Every structure is written in C-alpha cells, then in structure tokens.
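Asks: Structures for review follow.
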Structure P
C-alpha cells in the first residue's frame, strides 16, 4: 500500500491532534487530582485499625466538635482539653490527602503538655467542603481558627505536617496580628516548593508526571493567584521571616518531601531547630515506635518550654 504526501500529512495531523487531546486530558486529570485529594474520614481510619475520633485516641476522653466559618465554608473542628492547665493552646493542621483524623496518632504525645488541642479539617479533605488549594489559600483558614481560639495570656503553638507545615510557616512569616499570635511552630515533614511533593506523589502512584505536572501547576498557580511560577511560595524563604521558634521534624528517608528541604527550612529560620529521625519516612513517624518516641520527645520539649513561657518572643 502506497501513501502519497497528502496522506502522510493527514496522518501526522491526526496523530498530533490525538497527542494534544491526550495531553490536555492528562493535565486536567493532574489538576483535579492535586486539588481533590483522597478523603480520609472516620470510616477510613477504622478500616486501617486506627482511632476515628479523639475519644478513641484518648481512652474515652470527652471532646467537642464544632464548625469554623472560613471563606464561606463550614470546616469541621475537634477540640480537646489537655492535661496541663498552664500549657499552651495547640492547633493541629494536617497534610495533603490527610484529615483531622491524622492528628489522632500525634495527640497522645502532646495532650500531657497542653491546655487545649484544636484539630482543623482543611477544605477538600475529610468531611470538609471545597477543594484543596495546595497551601496557598489555606492560610486564611488557619488565621480564622487562630482568631477564634487564641486566649489572652496563654501561649499558642501550631503543629502542621506536610502541607499543613507549610501553611503554618506561611502564616507565621507574616507581619499581621495572626502571625504575632503564634508563639511556636512545629513543622513535620515540610517541603520548600509545591512541585516537589506533587511530583513524588504522582511518581509513587505510578502516574505520569514529566509532561503534565509543569503545565498543571502553572495553570493552578494562575487560578490560585500566585502566578505560574509560584513566586513567593518557598517555605525556606518564608521561614527566614519567622519571629517565633520553629521545630522541624523530618525522616531521613522521606520519599515525598526530601530531607534536604527540611534542613534548609530549619537552617533558614532565625530560631530553627531540626529533629532528624533516622530511617523515618513520610507517613511512619508516629506509627513506628522508635520514630514516634523521638518525635514525641522533641515535641514535648518545645511545648513544655512554651507553656512555661521561656520560648515566647
């Protein structure tokens, strides 16, 4: 069978159209996956053999559930009284694809040295409405919660992990009343740039990322108002503006957020400290007994000082 020039050109155009359609769909899928992560709820926690609410995590302790109004949405919150009436109030902010149930494995470590622990569910996660904005607009939700729960004369700490760690650093780096309300930040498994965890999440799930992730993030940057280059997102640059102490906890073998990011973030903060957990990965710092013992010791030490007042600026 012979093909003339017109036939070859037509076939090439058809293939080009097919490739363009494929890339368009792939970029759309990538944007959707990043802004609509898997939802973790009570049922998913129970299915994994883990506590589904604070009462189950703390041997039947009473807790409150309420809704935080932020950006026109009602975000679920758990509120637990701690064991130390003179301790700090601590806000816990989860990572991408996690939810407030993710705070429950960390809760026993901090309740003894806090007066109150408040666990926020970010938009697009768990039972919260909306979509994820990859740490760009969640800062408004954290500020709304800080304004709601801060108490005069009592220290306030923010404990975030992964995406939540970046949100905490971004809020603390400001020069407004919200930033000045924070007396210490605990950043577990943070990352510097948005594309780093996005690439690794896709790669670890055996999903394509080379041709689609860059355009997807550029389009999301425009949509989210930070621009296609995500200028100003770097969590190390923001950490350099922190007035409060920053404790960074990170596993040396983290497959999502590289340890080098954590080292640079801690080094950049004027009052930064790094707790590097040998062989720790992204999601086992509180499920592996050896890792959780080291993480718990570092967290309690900071919050204990915070409650005593020695860490306040």
Structure Q
C-alpha cells in the first residue's frame, strides 16, 4: 500500500465514520430490518472506501454516502418482501376460545431497533425528540407499505428535511417526479398522525411501574389502570392480535396462568420504552420469553408489540 493510499484510507475513515449511525437509521427506515440495514451499511462503506480515490468532492461526502446507500436499499428491496406487523395482515381476533395461530415464521416481520444503534450524542433536546418520533415502530411499519421510491422520497424530504432539488439529484429523478412521489406518499403515510402526545415524565414512570408490577406479580387487574380502552396487543411471529382493553385482559388472564410471574428488564427500542420479559421455567430459572415495545399516550399504554422468542435479545445486549 502506497503512502498516499494509506493517507486516503485514514482520511476516509475519519471523515465518513460520523455518518454511520444516521445512514443505519435511513436504511432501517427503508428496509424495516436491523439485520439487513447493518449489512447494507457495511456494503455502503466498503463500496465508498474502494471508490474514495475517485471521489471528486462535487457533492458533500454525506450526500455521496447517501447516494450509495439509496442505491443499495433499492437493490435490497428488489429481492425482499415488505415487513409487516400482525395488525397489517388482518382483523383482530375476537374469539378468545380459538387457539392462537401458528407462528408465521415465513413472514419477514418488522424488527425493532435498539435506541443505542441510532441515537447520536451530544444532541440538543429538539433533535432527540425528532429522532425518536421518526423511528417509531408504527411509522416505520407504515413506511413499509409504500413503494421503495416513494418511501425514499418521504424519508429524505419529511424526515431528514432535504430540499426537493437535493432529493432529485440523489435519487436521479426530476423535481416534478419527486414532488409527485412525495404527494402520493404523504397521502398514504401522513407523518403528523404519528405525533402522539406522550405523558409527562412522572405519569410515564408510574405507567411503566404498573406495567412491570402486573407481569412480575402475574396480576392482570394491574393492567386495567395501564391500558387504554382501544389498546392493541400484537405478538410476532404469531399473526393473531387483539384489540380493546377487555379483550386483551381476558387473553392475558389465560396466558399469565400458564407463564406465571415474569422478570422484566427495561430497555428502549425505536425511541419507545421496552422491556425484555423473562418467564420462569420448570427449572425455577427465568428464560427469555419476549421483547415488549410499548406506545404511550396521555391516556395510558395504547399499543404493545410483544416480539416472542429470544432472537432479538442479543441485538439489544440482553
């Protein structure tokens, strides 16, 4: 390796590394999968490193990396299916005597992302709020319903606040095509609808404490004070899901009798509170059972996505 090449490699690493987290967040919003997003970002950096000598600086390094990332995401989406949550696939279950559906492992489910993978520091409070709101599970799930190019336009324009001309150049589209794609995307995924009003810190802490107590004591009645009347309960990879506090409580009353008292470990995903749930086994020890991601409003917990199984635990450092 020549000295010039070595110096170029060092410069590339120093200048490009600050963009890695935001590129991962972009690719995650596009793909709905942490695993695929990390793989794409790795390929982006490898391609950029190999081509860095030819980078002429006509655009910023950040824009150049996003251009490579956009192409890589489009390519990945050509060979993958959209990633839903159970509520995207059908109506809620209302018959509590019916058996739960089999685990639909063939479905490429939407994955949650640990906050530590995409949050940047230091950051001002306003930036942190926007970062968290635009990574919510509900929003990322809604983005998966859009065609790839509309998805990219909406993320770049409304989430990352790029100008129309910049998006057009990045995606190799006309400004008219960008505006048209943005209008169609906004009609299907209006970002303003996801601006949930979260409870103030003391109220949020009290809600989460009650939630933990309910599962750690196997006390379904504790959940009455936590769930909203129209709450949702989803359990990927099980496609069956429930809607309405009374229905959820009736379902959980049966499940908690089987699982018994659990141990909960707090974490965070998609800018939302989350808990790793460990169920007590016959050996008396607690074993990974599910990862619960909660959506909170001023009225209470309105949505729980309980990702069953232990597959996500290593991703969250659990």
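Just so it is clear, none of the values below were taken in a lab; they were calculated from the coordinates. Remember, it's a predicted structure, so these values are computed and weren't measured experimentally. Cβ atoms are built from the backbone, for glycine too; each structure is taken alone.
Asks: For mean count of other Cβ atoms within 10 Å over residues 149-156, which of P, Q scores largest?
Replies: Details: P: 14.9; Q: 23.6.
Once mean count of other Cβ atoms within 10 Å over residues 149-156 is worked out for each structure, Q has the highest.
Asks: Comparing distance in nm of label points 7 Å out along Cα→Cβ at positions 205 and 221 across P, Q, which is largest?
Replies: Going through P, Q one by one, distance in nm of label points 7 Å out along Cα→Cβ at positions 205 and 221 peaks for structure Q.
Asks: Okay, moving on. Taking FRET efficiency 1/(1 + (r/R0)^6) of positions 77 and 253 (r between Cβ atoms, R0 = 41 Å, to 0.05) for each of P, Q, which is largest?
Replies: Between P, Q, the highest calculated value is found for P.
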